[in-house]
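The data blocks that follow each hold one structure.
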Structure I
Amino acid sequence: MINRFLAFFGRHLDRQLMILVSILLVMGLLILFSASGGSAERTAAQGVNIAIALAFMWMAANIPLHHLASVALPLYIVGLVLLIAVELVGLEVNGAQRWLDLGFARIQPSELMKIAVPMMLAWYFDRYEAVLRFSNFVIATLLVVVPVLLIASQPDLGTSLLVAVAGFYVLFLAGLSMRLLIGTGLIGIAALPFLWSSMHDYQRQRVMTLLDPMQDPLGAGYHTIQSTIAMGSGGLLGKGWLNGTQSHLEFLPERSTDFIFAVYGEEFGLLGNLVLILLFMLLIGRGLVIAANAPTLFARLLAGGVTLTFFTYVFVNMGMVGGLLPVVGVPLPLISYGGTSLVTLLFGVGLLMSIRTHRRLVHT
């Protein structure tokens, strides 16, 4: 009976992805326990978040490919409607209007677009695969730009960046020419003065802090300075689990969420960082293998977009904590405390599992 139960619930789960995800989630709970000062309550809350996210992952893994394609357009439209609703009646928290209050729960529609945008673009390019023209790429770009602008206006620079990058990856994988990419890059460089003038004061301050965090060591530069101190003090082997001083003495801000990698680096050192990076590389590599072996253009573009977006999460968070990128509020996947981003990430992993395990059904 138990074997049948496990076989039923595990039939569409990719074993390699499941092992890597499980290891990272356990590591996340351990480091969260330390980062929260040994708070069993906060760690248990994250355990609940993980259970919910795993349920979403399982549901995504069990959705056949043709059903995934059929919900791409409705999901994208619902996401846009919710983003517009945020603009009109959204809940403002700490100066940012990003949430919708449904009475029984608060939702952040921008998180939905991290999945909806690559799904929409994958469906669009799959539909026009036989007759792809330049105009198709223009329309696809508009499909990315509209939600990105709505999210950026909340303002939410981190999420808008991730949605834009997810869309770019699908455009690139669909065959966007290098000449067009270079031209777009040059236009982007030319538009930098306009972008700078349209940024909020705190966003411009983040860029200036990246160049010289010591210009405001107790204000805008505080996060970067403390995180680099924590990372450097870990040395080769680290100070040991529960022995990090920067976090336990409360010098390190946002230590359970955006800057949890600094806590990990201080307690487990360079060697621990390399192990964590290796685990992320294996997970990303597995996703790229699934994308390469996907049976349809829709599946290949979706798997590639989801996997490379996961890579962007890791790259931006580690670069932010290490002082190489501006502070943009991107969590470390499967490690940082939080429910919304965890659900989004594991739902994406579930999509990879669906593409992998339903591949043979498509072939037949």
Structure II
Amino acid sequence: MMSDEAIIIKWKAPSNIALIKYWGKKGHQLPENCSLSFSLEKSVTITSHAFQKKHQPDNRITLEYYFHGQRNPSFEKKIALFLNDLISKMPFLADYMLVFRSENNFPHSTGIASSASSMSALALCLVSMEEIIWQKKLSSDDFFRRASVIARLGSGSASRSVYGGLVTWGESPFVAASSDEYATPFPLSKESRLRQISDIILIVTSKEKKVSSTLGHSLMKQHPFREGRIDQANKNMHQITLAIRNNDYHTLAAIAENEALSLHALLMTSSPDGLLLKPNTLSIIEAIRRFRDQSGLDLFFTIDAGPNVHLIYFEDQRHWVLPFVKEVLSLFCENGQWIDDKIGAGPQLLTPKIKF
């Protein structure tokens, strides 16, 4: 039975890095093209959600939102809008006082998918709350699919962060059980080298970017290259799925870099403020390409909608890659800052499971 006292749920959810980019949307938070990402292990958001029954329900969302211990009016306004949109799916939200406390262990709003980790953590808390309110335990598959749908409504890429490993989102003939409504884990063979994929995030700047992802997506609606981009993404999705199945990491690297640079070409040609790349971003790209040519290693770069660069490599190359990062790439980073990360297993519930 439900208690009159506040119940607290806490989830940890990962950021993710896309190899095939989601850029441009249609309908209600649906993607123009299928995307492919892998969830990170260390770059995470932790969100706790306390909810308590109102003495007098008023059909209104009532919430407080704290970020790193401080009440954040800007984030609170965004979450209020998100929750109001969810009322039709989760009508019980208006019956409770809601308090969210969230924190990241990496810079937000800089193109490292902080919205993906934060909105997926929030969605997981809400679906856990839903189970408690309705006193109904969902199967694992149904729980995470439901969370993916809810997360998507807050941030498209968040739909992928409710899963670990390699994940797709968006309907595609090349991905079984794919959907625009929710993300789908992409199966890897036991022998796949992608199980040991690693990611060093090179922090060129931690300052908030000028063009938000929300604005960037909206600008794609009238972009002269919109149709070409959709076609390009679909072709790249097909080719990268073949490359993964054939263990063709040279092709995978080429597609991922093409996707990253295409994203920024679209940004630069859709807004005067869309030039998010910095001089040090380009210096890092050039250094990575030189190092790859000289070493012959299977590494590559990708970039989300920001200036910071992800160096993607495999764990068995680590003893060559780390000295390169420390001695060369860190010189182009803000205060020498970089994040050492890798593919992760996905979200984690941090509070005890409630028995029904």
*Match the computed value 0.35 of FRET efficiency 1/(1 + (r/R0)^6) of positions 270 and 342 (r between Cβ atoms, R0 = 30 Å, to 0.05) to one of the structures I, II, and report its label.*
II
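Using mean count of other Cβ atoms within 10 Å over residues 286-293 as the calculated read-out, with 18.4 as its value, let me know the right label among I, II.
Traced to structure I.
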*Computing relative contact order in percent (Cα under 8 Å, 6 or more apart) gives 28 for which of I, II?*
I
*Taking helix-only ellipticity at 222 nm (-39500 (n - 2.57) for each DSSP H run of 4 or more, over all residues; to 500) from the coordinates of each of I, II, which one would give -11500?*
II
*Where does the value 3.6 come from, among I, II, when distance in nm of label points 7 Å out along Cα→Cβ at positions 78 and 230 is the thing being computed?*
I
*Structures I, II, by volume of the Cα convex hull per residue in Å³: label with the highest value*: I
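Bear in mind these aren't lab numbers, they're just calculated from the coordinates by the rules spelled out. Note that the coordinates shown come from a computational prediction; the quantities given were computed from them, not determined experimentally. Cβ atoms are built from the backbone, for glycine too; each structure is taken alone.
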